[in-house]
Each structure stands twice: as C-alpha cells, then as structure tokens.
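Heads up, there are several structures right after this.
A short reminder: the numbers here are calculations on the coordinates, not readings from a lab. Bear in mind that the values here come from a model prediction, so they are computed numbers and not experimental data. Cβ atoms are built from the backbone, for glycine too; each structure is taken alone.
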Structure 1
Amino acid sequence: MTHSLDATHNPNLRSWVESANQQDTDFPIQNLPFGVFRPQGSTETPRIGVAIGDKILDLTRCYQLGLFPGLPEQLQIACTAPNLNLLMGMGIQPRLALRHSLSELLRADTQQHPPETEILLSISDIELLVPASIGDYTDFYASIFHATNVGKLFRPDNPLLPNYKYVPIAYHGRASSIVPSDTAIKRPSGQIKPAEESVPRFARSQMLDYELEVGFFVGTGNQPGQPIYIDKAEEHIFGLCLVNDWSARDIQAWEYQPLGPFLAKSFATTISPWVVTLEALAPFRCPAFDRAQSDPQPLPYLSSSLDSSLGGIDITLEVWIRSAQMEQQGIQPFCLSRGSFQQMYWTIAQMLTHHASNGCNLRPGDLLASGTVSGAQAGSQGCLLEITQRGSQPIVLPTGEERKFLVDGDEVILRGYCETAGYQRIGFGECRGKIVNSQ
C-alpha cells in the first residue's frame, strides 16, 4: 500500500505557492513533508506544518479556518497537536486522506484558497524543531560497505564479523540528545587511550566525526510480545528524515569493547526537521540490495518477495563541509561525498521487523536510523573515518586546510533528494550542525 502511486504524484501538478514550482525546490506539491515549528524567537506552543516551496503551511490555522471539511474530526484535531506523534499513530488511511486534502488545497487549479497570509509563513521566519516526541532511538549498521571499510581499519584479515549477513545489527541510542538541524554541537570529552600510552586519560575528543544516515519514524506501534511481520512492516513506518550520528572516534575506540557504542555517540545526534512520508517516496521505490550469490539469504522472518522487489528507496545522499575559514572568505560548502540509500544491505522493513521480532514494543514517534550510508564506489563513503582512513589520508579543503577529523568551527551539511524519469524531484531539506568547543 505504501508503494501505491496516485494523483498526488502527478509530475504535472503545480501549486499556487509559486516557489513550490521552481525546478530545484526540495518541496514541490508532490512532496508535502511534515515538520514542527514556532515563530523565530518566540515561546509559543509548537505547531505542525507542511513544507511547500519556501513556505510552511500552518495546519492549526487550516483547521481553524475549516479547510479540511472532508476529514474526520479526530484527524483534524491531530493536525493541531504540538508534535507529530498523534498523527504518526493514526496509520496509513488517515495519512493518505490528509495527503490528498493537502494536495487539493495547494494545487494551482483548486477552486479557492484563503489569502496566503492566513495559512502560510516563510520558512526563513520560523524555528524548526524536532518533529516528534522521541521515546526511543535505535541506530542500525545496515551498510555492508561501511561495516567492511571500518572493519578493515581494525581487523584487516577479518573485517566483517560472521553475524553481519544474518542479523540487522543495531544499538540503542540516546533519545534525549537528539537535536534539530542548526543546533551547535559541543565537542565532547571522554576517556581516550592513544596506542602509545599505557593508561587512558580524560580529554576532549580530537577525532570528532559525522555519520551520514537516514532515519525513519515509527507510525503505529505494536503491543509487547507481538512481532511485526515483514509484509506488514512498512504499515508501521510514518516517514523518513536525515540523521547525523556524531561520533567521537577516539573515545569510541577505547570504550566500545565489549558492549559497543556509549559516550562516543550519546552527546548529540542531529536530525533534519522535515519528515518525508512513505507515500511521497512511492515513485522512488526500487529493488532491495542485490546480495552476492555466495551470501546467505535472509532468514524466513526477514524474507519477503514484496520487500525484495520494492524494499529499496533510491535516495541520493550528500555530505558538505564548510570550515570557519571558508565561511570568512565567502567560499561555498565543499562536497565530501555522494552516495545512495539504494545500496543498503538491509531494508527499512527488515530493520523494523527484526527490532520487533523478540516482542519489543515500538511506539509512535520512535526513531530508527540506518547507520552510516556508504557505497562501493570511491567518493561515496559516509564518514571521515572511512574517507581519511582513520586520519592517515587527510582531505584538502578549497582553502588548503587539511582535515583528518572535524575541527571547531566546521559546519557539516547533509542533503538528500530523490529523482527519477517521469516524476517530480523531491528532497529532504538540510541537516546542519556546527562544531563548537565545549568549554
């Protein structure tokens, strides 16, 4: 059902919001992603909005003006909530009905619409917040290329552990330190043990890294003890966003054995403010990753012909960097990498199914992330650990500055978009964060 195409995907649709018709916009009328906002500098109760061009459609005002007359009252009230959790928990049919109402309201040939000033605000005038109350956050490790590249740095003779091709590996992250785009990231401190020293010391991280990831929000949840079956998994997914899972590699190298990531990642995770629904992504579905013939097939509970044929999503993902010196000199951000979400070893349905397979109850607004998205090709690696080979091969910025890892003042910008012949390009907006000294 989440793969279905309908009138809202028509590439010829145009909006009366002129900026939504520009060729390079991330937010044409075919997208309609959800976010949560409040006016800049205010302490007002957050409101739900939908991105359209360079504007945001205020759903609370739409409700107050009676612009959703055909929708159930419960759905209309969910649109006035201070976060997306209620809407996320309502499931596919209400979400589809709302998408169609929004498309009808915003299309250029609609019968009538209120003055723009009544229901639209400029995105530049508002503060975008974390879109949901995130009860739990789980980070996967779903790129075989990332897992192999990182494994080679620490285990050259045995880079990929034997469980990788059977189990969607993940760890439970820290929901409290998830922050919205444009939040400053304080450089963390922790225990670090350089190879040449016999004991660790407590110091600020000198190997601060980003990780390019895609996140997906749980829609309807499941009861404790009740698994989610693979063919139904996407019915429990509301939509996708971009995720930067900041990582202190020197802290991580000392603490991760035997239980995995802890303080090296819990200090901050940045997410993009817009949630692109699965319905908006329908034109960009593709087959799941084509595994090598020698690889084991997924176990039956992770196997589905539908997921094999349409479980992938063709999202182009980019990482850009701008140093403080570049900003001072007016130099545009520099592209560090470009990859594709299509190359993930595990699909979003497999990740969610595995998460719930032991009876773990997922709830509306829970965030699951893919892990670093890296590809097989040079230039498609999703973190500096891979790009610089743990600092042994520094990159050179347009100013001549070298980077092994991030320094104070560096701004990292993640971007994502989907495009395919016959359909309108849609995007995710940006996920930004600038490194500042913690003292």
Structure 2
Amino acid sequence: MKKIVLISPAYRTKLLEKVRVLALPPLNLAILASHTPEHYDVRILDEAFDDIDYDMDADLIGITCMTPMAPRAYEISSEFRKRGVPVVMGGIHASMVTDEAAQFADAVVVGEGEEIWPRVLADFERGELKKIYAAPQRPDLEQALLPRRELLKNKYFVQTVQTSRGCPYNCKFCSVTRFNGGQYRMRDLDQVIAEIDSIKEKRLFLIDDNIIGSGPKCIERAFKLFDRLRGCGKEWGGQTCLNIIEHDGLLKAAHKSGARAFLIGFESLRPSTLSSMNKMMNLRPNTQNFKDAIKKIQDHGIAIVGGFIFGTDDDTLETFDRTLEFIIDSGIDAVQLSIQTPLPGTVLYRELAAENRILLNDYPKDWEAYNIFEPVFQPANMSPAELYEGLVDAYKTVASFKHSLPRGLKTLIRTKSLFSTGISFFWNYDSHKAISAMTKGKTF
C-alpha cells in the first residue's frame, strides 16, 4: 500500500501552538483525503503542532499553503525531493503564482483540488506526473464527500465545517472570488448536519466566507441551516457580512442554532476607503452605522470579532486614534487588526505593483512578510515604520492581557457563554502574541 502524507506548513514552526483560537484544523487536507482512493494509506501533518520527519516512510507528499507559509512550504518540498520523494503542491498561493510553485514541486494543482486529485494520483502511479494540473471547473458541492476528520489528530480549540464556497463581492484586497468563484455553491443540508452530528466536540467554526450568503435563495437557506443546527447541540462561530442584520429574525435564529461569535470585516470607518476597497456591503443603508449593527448583534447574545485594515491610501496616523476610539466606544468583543497586504492574485497587488510601490518583492523569500502584520508596500501618507508601529501600538491598546481580560469578562456577562468568552479573550490576546512573535527583531 502506497503512503501519502499531506502537510499543512506553519508560519515559523510551532507558532500557532501557543495561539489557540488562530490554529484551525486543515480541513482542506481532510477533504482531499476523502478523494484519495482506498488503496492509499493517508496521513495528515499540521506543522503548527507536528514535527516533520523528512526520512519518514512516504511515497508521495502533498503540500498546501497560503502566501506567508510559501517559503516554508518550499523548504519542506525541497527536503523531500532531495530524498527522492515526489511532491505535489496546491492551495491558494500555488494557484495564484503557479510558475513559481512549479520550481519547487514535481506537480502543482491549480484551483480546488477534489475532482482533479484522483487524476494526479493515477498519473503518479504510472510514473507520469505532469507539471501543472488545472481544475477544469469548480466542484459541485451539493453532494460533496465528507472530510476524513479522523486524520486530524491534534487538539484544536474548534473543529471546522464548511457549508458553502464562493463570494460575489470581490473586495480589492481578497483573492477568494478568483479562487472559489463569484457564486455561492452550497452543500446539501442533510449532508452538512450529518457531518456536524458526527463531530464529538461541541465547539465549531463554520469557515464559509459568509455563512448567510447574499440574495433571497441564500437567506432562505441560512434560515433552514440555523433551524437544523438547533438540534445539534453545538456552539459555533462563523464569518458573516453585515447583511445579516438586514433580515428580520435571522439573528434570533442564528443564536437559537448555537451561534455565539461572528467574525465580521468592518475594514475601515471611512466610506471613501470602503468604496475604494469595493467593500460595498458596508455602505448599504442598513449596514453603514457600525455601532448600531454591533449593538444589534450583541443584543442577540452573539460576540463580534471585528476586522480593521490599516494602511490604505486614505489612512493617516490619525486613523489609528479614530479607529481605536471606535473600538473602545462600541464595546466590540474582539478585534483583528491588520495591515493592508497585497496578496498575489488580488486587484490590490496588481495596482500597487503597477505603481512600483511594493517594497518587499524578493520572491519567494519575501512572501513570509505577507502575513497581514508587516508593511510590504509604500503607504501613501506615512512611512512603513510608522504603519507598523501604529499597528503594534493599537494591539497594545486593545489586545494586551490587561485589556483582553476585562473585554472577555464583559463578553461573558453579555453572552453567558464560555465559548464566546474564549473567542473574545483569546482572539485579542493570541493575536497580540502572534504579531509579537512574527515580527520579533525586525525593523521597518
């Protein structure tokens, strides 16, 4: 029986072992394993927890990675290839910069890999691996195979489930629409609930880019999903847009289903910035008053992790003060503060590259800095050092231990949920630790 090892590289080995909420199971690899023929022995390694033995017994290595993990992924690949073990690489980074990835792997899969993976393995068995495999179409998720969750052996804060893929909004800083498409593809609800019922852990994170989607069909489906989740006995968090507040009864239904925390991208307080990002969802009549939206969600017993981006062309040093004042005044439960990052495949990357404003472009080495915490381009109204220092100071203000603890206690009082409280406290505090570890000793 041939042995396949699927690897999720870490950003600086073991970093996420200490940041519990940020370490999510590599569900994509468990899904890929479910599409692997039965005559293979499959193992999954998550480098956030697992050490890699390069002399392990393996016939084929599969590596997935996002952009900041690319240099590490290439290191891992090179070590196995030195030992004569072929490597297949995939994921969003390899799909965006395929020619680069092909220099470090025997084969590269472009796009979502479920349907093309068996073809890759058939070629491997014949000794005829091709350099590039491009998925001819995005898979139909209606009757997707269940992930091989038994291969995810580490202790995670949450288990992850995906009920849909795709996003129509195509924000300038995001590559999801290019990778997963601009239409929502939704799984059959019977299948989703069967998967959730099979998970023994109580805490889940639904990793859909927007758990409720957009448009009448998606909203109707969200109501049905929440109704079905009520019987599962789970507490869950997920990503959503502010359009969740536009539909009467949807927040109530979400809370009854076990929803206890939402990750929402507010991004900026300035309408002109949101417009330039193509973040039009946040400029609708019912969504543009962020304080009212936050209160409405919190009044339904759901905590909020709010995402804010710094470094856009409208931002000045005053933007940090204004945003921090809003965060504190609004009582938002937790924050994800980041620096605008031109990831490959995004409109933002193309624009900044055309303007010769990308400062870190010694690829692939510099991809490690594309971690949303480091300035990799020339901002319009401040220096890269000022942008970085502004982010660090902002995290100290709202996410250090002395600030995260009382914020977490307020969430506990409001939601009466240890899950919400854990999300609130650890997302703040662990993010503060993560940026400190990632940028330790660096100057900008």
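Out of 1, 2, choose the structure whose coordinates give log10 I(q)/I(0) by the Debye sum over Cα atoms at q = 0.12, 0.13, 0.17 Å⁻¹, for residues 226-425 alone equal to -0.66, -0.76, -1.15 when calculated.
Checking each candidate, the match is 2.
Suppose you compute relative contact order in percent (Cα under 8 Å, 6 or more apart) for every structure in 1, 2: which one lands on 14? Provide the component values of the computation, followed by the final result.
Values: 1: 21; 2: 14.
Of the structures listed, the value fits 2.
Going by distance in nm of label points 7 Å out along Cα→Cβ at positions 330 and 346, which of structures 1, 2 comes out largest?
Going through 1, 2 one by one, distance in nm of label points 7 Å out along Cα→Cβ at positions 330 and 346 is largest in 1.
To test your reading of the models, identify which of 1, 2 gives -11000 for helix-only ellipticity at 222 nm (-39500 (n - 2.57) for each DSSP H run of 4 or more, over all residues; to 500) when calculated.
2
Could you tell me which structure in 1, 2 was used to calculate P(r) over Cα pairs in 5 Å bins from 0, in percent, for residues 26-81 alone as 4, 20, 24, 25, 19, 7, 1?
This figure was derived from 1.
Identify which of structures 1, 2 gives the largest calculated value of mean count of other Cβ atoms within 10 Å over residues 210-217.
Sorting by mean count of other Cβ atoms within 10 Å over residues 210-217 in descending order puts 1 first.
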